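Once you scroll down, you'll see the structures, which are given as structure tokens.
Bear in mind that the values in this text are calculations on the coordinates, not laboratory data. Everything numeric here is computed off the predicted structure, so don't read it as measured data. Cβ atoms are built from the backbone, for glycine too; each structure is taken alone.
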Structure I
Amino acid sequence: MNFEQPELRADPEAAWYVKEETVQVSFATAAGTVGSREGPNHYRRGDALVTGSTGDRWSVSRARFDARYQPASPLPHGTDGPYRNRPLPVLARRIAVDFTVRREAGGDPLQGHAGDWLLQYAPGDWGVVAAAKFRRVYRPYQAVT
């Protein structure tokens, strides 16, 4: 199955979740590519190169990283080291078959396997998370009223 710009806000099988994970980050000194389970992630100088709690690796654009992560210790933001994601809700849907989606329109293609989760961080911003990792680091989002 190939998803072309899926809109999970209109999908009755999608729900809101929040990620709880401490990751290790280094900031790229030059452009390059990091291989992830889901496919190659191209990055630019200054982007975040992230290693998750399960050893998986990916890149995050600097602007997106700055909005979504904070230092996990008394560390100046933008310095290599441990970071925690901010508790921002994301839409997610478990997909029962192998699938593909692009990180953004025209961006890197990501490969999901049957049982993996398709995430929509914002309109035009998608990701794939392996089923085992999703169970480990994502929780249903409880809106505070």
Structure II
Amino acid sequence: MAQRIVTATRIIPAPADKIFDLLADPEGHIRIDGSGSVLSSKSNPQRLSLGAKFSMHMKVGIPYTVTNTVSTYEENKAIAWHHFAHFVWRYDLEEVEGGTKVTESFDYSKPWGVFLSLTGTAAANQKNMEATLEKIEQIVTTAE
């Protein structure tokens, strides 16, 4: 099986727990979405956990709802989820000098993921992930 993974990394001047709290809150996904495709959430838990399911109202061309399942959950270190096609969105956090190194990845290695390469979705995801990391930084470094 071909490995197809897109990643973006940014050092964010904030502690890992503050960033992880944002990622573990489904409502926060609307605020951090760099693609502009996440419209709203739908009856989700207040905080994600391993095995939790959460749904988002999306729009990529046409509106739809997607349900995700949390597949990795290490408090303040890693969180990942996948939808019905088993493409995986993942965030890895590592405390470093000056803040937290945050790596967002999108793994579309399943055989049917080849269609995302053909449509240019993977290339767009790279840009959108960089925008997401920038939004995360803005949120966690702005005093509330």
Fill in: Origin of the value 3.3, where distance in nm of label points 7 Å out along Cα→Cβ at positions 53 and 133 was derived from one of I, II
II
Practice prompt. For relative contact order in percent (Cα under 8 Å, 6 or more apart), the calculated result is 32, so let me know which of I, II that is.
Written response: II
Item to complete: Using the calculated result 21, 12, 10 for semi-axes √(5λ) of the Cα gyration tensor in Å, for residues 37-92 alone, pick out the matching structure from I, II.
Response: II
Discussion item. Please compute distance in nm of label points 7 Å out along Cα→Cβ at positions 13 and 45 for structures I, II and give me the label with the greatest value.
Written reply: I
Worksheet item: distance in nm of label points 7 Å out along Cα→Cβ at positions 77 and 101 computed as 1.5: which structure among I, II?
Response: II
Worksheet entry | Origin of the derived value -2500 (helix-only ellipticity at 222 nm (-39500 (n - 2.57) for each DSSP H run of 4 or more, over all residues; to 500); candidates I, II) | I
Worksheet item: When distance in nm of label points 7 Å out along Cα→Cβ at positions 85 and 109 is calculated for each of the structures I, II, which structure yields the highest value?
Response: I
